[in-house]
1. Supply the structure label, taken from I, II, III, corresponding to P(r) over Cα pairs in 10 Å bins from 0, in percent, for residues 43-194 alone with the calculated value 11, 29, 26, 19, 10, 5, 1.
2. Comparing mean count of other Cβ atoms within 10 Å over residues 19-26 across I, II, III, which is largest?
3. Computing semi-axes √(5λ) of the Cα gyration tensor in Å gives 31, 25, 18 for which of I, II, III?
Structure I
Amino acid sequence: MRRRLEGRIGSIGGAYGIEALSIAGLLVIWQIAAQIMDNTLLLPSFLQVVGGFLRQWQAILFEDLPISLIHFFIGLIGGVMVALPIGMAMGWFKVADRIFDPLVELLRPIPPLAWIPFAIIWFGLTDESAGFIVFVGAVFPIMINTYTGFRSLPMIYVESAKVLGCTRDRDLIRYVAFPFALPSIAAGVRIAMGIAWMCLVAAEMFGVSTSGLGFKIWHFYSLHRMDLVLLYMIVLGLIGLTMDRAFRFLVEDRLLRWRVGLTQ
């Protein structure tokens, strides 16, 4: 048992060691390439970005990040609240599917950034304006995955529930369809989070907000401070990675551990 535990710890350490070496190698290549180019406008070096972080970290953590997270969660929570009931209704009731399907397929291909002019007119340069763009990016992946999860429910599950006394649509949705569709819904939320984060940055960059991480990218670009532009890009990537890992840990690895075929 002890040898097995030591071997497992060693394999985990080796895996993380390879990842660390990969990242370190990328940073070394980046630094060398920047020194060869010797042009901070084209490619700031890693050390310059680190210096920018030391000067800018307080503004990132206490000014820009909170604003962007407010925009993000306004849109994501709104998307979940709208997409779940509509997706569930479309997946369960044929009439609802016929009503909503043409509307969804008409609006879904429109890029979220195309709504920026209306967002500014409707909400002004406010948190709600940026949140609306995030909402547009998040709502359809959740809705489609919810619909798919409900439509893929095997009829034998429904018939078995009816035999056991669960006959009303409300009860069938609550106790049979929704638990079955939960993995598909979780996948939709995860996809929506990635799309929403990209839409947030683009919305802040193109004038929907006067603050936030995306806004600062455009602001520092106008000042030709490419070291800070690259710094904010890295921060965006790290935050997106952190949110995705946290969602996978809380939802996929904890809430949905019952799924058949999940590797241990």
Structure II
Amino acid sequence: MNSHHSNPSEGKVHLRINDGVAWITFDRPASRNAMTWSMYADLKTICTDLSVSTIVKTVILRGVGGESFVSGTDIAQFQSFKNGDDGIQYERLIDEHINPLEQLPMPTIAIIDGLAVGGGLAIATACDFRLANPSARFGAPIAKTVGNCLSPTNIARLVAHLGIPTVKRMLLLAELIPTPELLASGYLHAVAESSELEALAMGMAKKIAGLAPLTVRASKLTISRLHQHQLPNCDDLIQSCYGSADFKEGITAFGEKRSPRWQGS
């Protein structure tokens, strides 16, 4: 296990390695595994350690509790934001903590029970393969909930794996996309009952272990570099969202369990 805090409410990210397979688990089930700052730090540390491993051939990620993979970033943490610069810093932090997962030299498999939304969608999409149960749902409904936005890196990753039309539905219509649709599109590798997903992942790990590791590494990292090549600077757009009255209203409304009243300013 890798974790660097003792407050249980902050959650933990665990690492277990067995027979060449690394298991990363997101452990904050009472909050549907919503990510705290310390959990993001755990994930980055784990991935940094795994990047130099000579024994790990496959990495499998799963949320604890059976109801959610990761339900995004804990929105309560946004209450400390003062202006748009905080949003720019946050989106850079997210990139710095998720990019090491995407850039691991070995294939990664996300097992998704239930929700993969917001930051959870970003983490799942940074993986090479996704397995899900029939009730899983995917999206980033921030236009309906908080009123923030995503970094160019995150959007480029989503577009590369999902395509522009689906990403527009997620971001412009705030839709959660069900598993059958994402299986048909190829975003999901397979759909099965939760009790069967681990065996599916282990079958894939066994297959990967028999392949040429340098070929797998080169192919994986080339694909990753392609969609991150020459990304535009969108700090002005990020600042306009995080520095807005609408964003403050979104955070307040979330805490009060009501719908936000958007003003467009």
Structure III
Amino acid sequence: MSNSRLQRFYLLALIALFTAVALARFDLFCEAYRVTLRQLARGGPMRWKILGEIFLFGGILLLTLKIIPARVDVKRDSLLAALGCAAGWLIEAWGTRTGLWVYYTRESPPLWVVPVWPLGVLVVDRISQAFQARFGPSLSERAQGALCWAYFASFAAVFSAFAFRCAPWPSCAAVLAVVMAGLAFRMRPGDVWPMLAGLLYVFFADFWGTTNNCWTYYPQRFAAGTAFGVLFGMFLDSAVVLLCLKAARLWSAALPRPKGGLGNIGL
């Protein structure tokens, strides 16, 4: 199949996925539609808030539809999507059951959120490659490595401070240990690009989700609590995405390369 046909296939597959999720939870789709119309009808600041949320959600959606089909590698992308689904379900189950965040449907975890994770992994993968191509030549490997370890330390500090309330839970220590071990394992300077891409992408996604109360972090009832929750989400989600990318990279490196071929494209 030609590259252009694969790109069209990717685009149609994304549209089909969004449609399937909307139809599977048509009740939530209809409810969101009615609430949006009511709030728009109120006018004033509320109307501008809703319009801003619609604009931000539309931008995220259009970015997803544009950037994922821009680079296609079916085997690699399938592996990334599978890892994203598994990691997303696990982290959503852990976070909602410990009460660190809650969705407005009170599901733990909501299955309609899980498809967002493989899409996020693929989007961050594409953005990180663009960042590396654009900024990589101007940043030395030593500087990239320093940024990686700064991210590592920041993740540990933000996670520990935010998740302190569930510190007695063994699962909290387990998540922290697994993620930190995964980040440190075979860390390389190039990991800084998915780190930065993940932080940026999750910021906009979490900003949208918390402003319309699609999900709520536990400290949002306190002053500046929303900002703290978004910061936690940025580091946790971007770290989980990076672990998916690293796992796929290690898996690809372990596979035998075909003789005389170009092999799999590295991550």
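1. I
2. Structure II gives the largest value of mean count of other Cβ atoms within 10 Å over residues 19-26 among I, II, III.
3. The structure behind it is III.
Bear in mind these aren't lab numbers, they're just calculated from the coordinates by the rules spelled out. Computed from a predicted structure; not experimentally measured. Cβ atoms are built from the backbone, for glycine too; each structure is taken alone.
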